[in-house]
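Each in structure tokens, the structures are laid out below.
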Structure 1
Amino acid sequence: MRSVEAVASLPDLLRDGLDVAFVGINPSVFSATRGHYFARPTNRFWPAFSRSRLSRRARQAMRLAVLAPEHDRALLDHGFGFTDLVKRPTARAAQLPQQELDDGIIELAAKLERHRPRIACFHGITGYRRVHFSLTGEAPPIALGLQQTQIGATRLFLVPNPSGANAHATPAEQTNWYDRLAELVESLQRR
């Protein structure tokens, strides 16, 4: 078995003109080893995203009822991208030192300003809390949904963490948050 240091990270799946860039804290060793975002079978991202209105057009275009980790790259053609706050894989996000998170915020902001997705969808309050503080200098309570702050032209949206180890939301609640994100995407497309 390879050491954690020997595991390559996941590449950013970003391009200009995306509707949504999904932002995780950092790749798990499991996902990095498999080469796909949210690859652990207990992660709720793919089942919840597949049931949501947000993925409907992509599923129809790809002729799939259910999306899976191996579809992450193909979703670029349907307006969805993936990146992380920190690119280094770890077994648990808690293993990331604060300085690495702070450096990651700067790098993420640069990526979002360069590619200008309509929305950056952050997964989990824990990871987003540091981003919010870095952007605003404030530490008020964080709520799920559309955030008041932006990174450049990119709006920020917060959903529950889909990790099976950290998820506090039910699968139905996770799906509901992606449906709410779909409403925001649709409203921005009408402008």
Structure 2
Amino acid sequence: MNTAYYWYRTHPYFGEFYPGKVLNPIFDMSIYRNCFPSLSQITSIKKYFPNGLNPHGLSMLINHPLCDDSFTEAITEIIFELVRQLHFPDSPSRLTSLYASESIEQSEIWQRLWYKNFQNQKEQNAHSLWEISYKTNAKLYDANFLNIMPDDEFSYIFALDSAYQYWQGNISKDPLPELLVPYPVTVVRIVRDYNFSK
């Protein structure tokens, strides 16, 4: 078994964590029906993502208002997914994997980033760090390549190139390492409790 580290944030699809809990992708039709207004959308999701979705992937596929942060994030993820499917089909999808860290030190990079960006939004911050285990082939990528609009301007070519560099496994000058772990994932033990309101 392989091990990694996962920051837990309260999420209705995962529920509470405890040692031995097994995390799986979302297949539940009742959840799909609550998120998507038409059967044709659900059929398309099952066609494009037959292995299910992670909570982030589910949130990226719902309808988003134009020109807000969630819309930009969704466009980014879809571009990255299309590049993955076209050029790196054996790589784990960002929309169907668990995001983790290879080490506690790497996980602390994310902790500091979340606190910097979301210190006043408790629902966006992680509550606890957990060790997880998995049998599948996880891969490490640099999440800095997800910033496809560094100068607040959008270039489709730049976005495609950023996605290609991400999936190729390139590393930027200031890397933000994230480990994509395909499901199933088993919760092993709690490593740290953290209260961002302190």
Structure 3
Amino acid sequence: MSMLYALKPQKDRALAPVARALLSAGVTPNTVSAAGLLVSVAAGLVALAGNLHAGIVLFLFGACLDALDGSLARCGGRCTGFGRYFDSACDRLSELAFVAGAVAGGAPAAAAAVVGGSMLLMASRIYNHRKGRSSDAATFGRPERLALLIAGLLAPAPYGTALFLLAALLCLVSTVQVLASGFGWKPPRNMPAADARK
């Protein structure tokens, strides 16, 4: 998984008070995942209206909700197979909704390559899951992908296009890693373990 996922224990500790408050209010991890998707759809609509920078800020807020849902699941002992794939589907649909709105609003069409790479990576994980195989080896995850996507949207041409294509290429590399791990390839020992919800 993402190299930044090595920081997950620290993130969970920092978000523990928020997670406990949400759990006591009856909020579920899947509700937070769905809220992140709705915020990202709104971000896409804002970008479609020509307000790319405001859309980016809103999209990043949706991504923060995505950072919270996993911590909420682990804090409350609510990690499930359904939650893992619901979260992943919400992540991809969030990216698709935002990028579609941004491109329709005037952002470079090459940004769609990031979504394509993201969907391919998700498909490889689903394939491994259906075969009962591991899919824990990808080193390029959502945090890095979103960083390159946002940087590409903010960068002038041709640098933005180069960042989009780099993100798509790294998704392809991670897809190969996931498929290879399903056939017994072992990641290096310093590679972080998979997210319980990702």
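No value in this document is a laboratory result; all are computed from the given coordinates. If you're wondering where the values come from, they're calculated on a predicted model, not measured in any experiment. Cβ atoms are built from the backbone, for glycine too; each structure is taken alone.
Going by mean count of other Cβ atoms within 10 Å over residues 110-117, which of structures 1, 2, 3 comes out largest?
3
Comparing distance in nm of label points 7 Å out along Cα→Cβ at positions 22 and 142 across structures 1, 2, 3, which is largest?
2
For Kirkwood radius over Cα pairs in Å, which of 1, 2, 3 scores largest?
2
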